[in-house]
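Below you'll find a set of structures to go through.
Since every read-out is calculated from the coordinates, none of them should be taken as a lab result. Predicted, not measured: the structure shown is a model, and the values here were computed from it. Cβ atoms are built from the backbone, for glycine too; each structure is taken alone.
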Structure I
């Protein structure tokens, strides 16, 4: 699995709201707990924070874009003024994106749920689809037994 996919899964789980059912909530929490340290490590230690100079560029650019009539000349002048900061940031982002395409070499233990307890709302379903496993009745019974043991 690619590093970027792991980060995306974690981000998707953080966007899931209004879930019903203790089994589903438990499975989401368990997967978030597994993915959180991986996602945070990749995001915070790998992507170099934007420089103060680049942040100043972005702030000035947002002011230009907020005007009723956007001045292409003003944007070009700003880009010339911050050429080096833009080049450095572009390089950093390209390196980060390339890293996100690499395979993750660690182990990721996904906690699966049966389709029968998956949410029916499309965006919620899409966000947790990696956790859903088509299970036989026997496997689903095993899942329920495991969950019941965890709660006792």
Structure II
């Protein structure tokens, strides 16, 4: 098994190479985007035109449906009826509790509140879980620096 310092040196080199590759990728993206700026603008314009045309067709189909109750039109355009529920959230929550319907817990909110409490409820245990952390900038030992630490 390699030593931790050897592994850290390898990690430092890999991160450096990755950083260089990301920078090259960024430069290539910028050059490509600049070279094809006109096409991207045209794509956005066409997307907006398509959106407007679709909205106009939907509006005409809905108007015709409301007038004649015809729901199917040419080229597969159709009006479908969807059933949507509207309700008060507090009433719905209380009803769900009363009928023992499983409700989902806001885990993030719950844990935030519990962690802020000095005395935790009896059903909550706070355990320690060690995790190894590697800083984004690591100190490396290299042959070039005579074994001295340098920033990576």
Candidates I, II; percent of Cα pairs over 22 Å apart, for residues 49-120 alone computed = 59; producing structure is II
Across I, II, FRET efficiency 1/(1 + (r/R0)^6) of positions 17 and 129 (r between Cβ atoms, R0 = 30 Å, to 0.05) reaches its greatest value in structure I
With relative contact order in percent (Cα under 8 Å, 6 or more apart) computed for every candidate in I, II, 25 is reproduced by structure II
When Kirkwood radius over Cα pairs in Å is calculated for structures I, II, the one with the largest value is II
From the coordinates of one of I, II, helix-only ellipticity at 222 nm (-39500 (n - 2.57) for each DSSP H run of 4 or more, over all residues; to 500) came out at -22000; that one is structure I
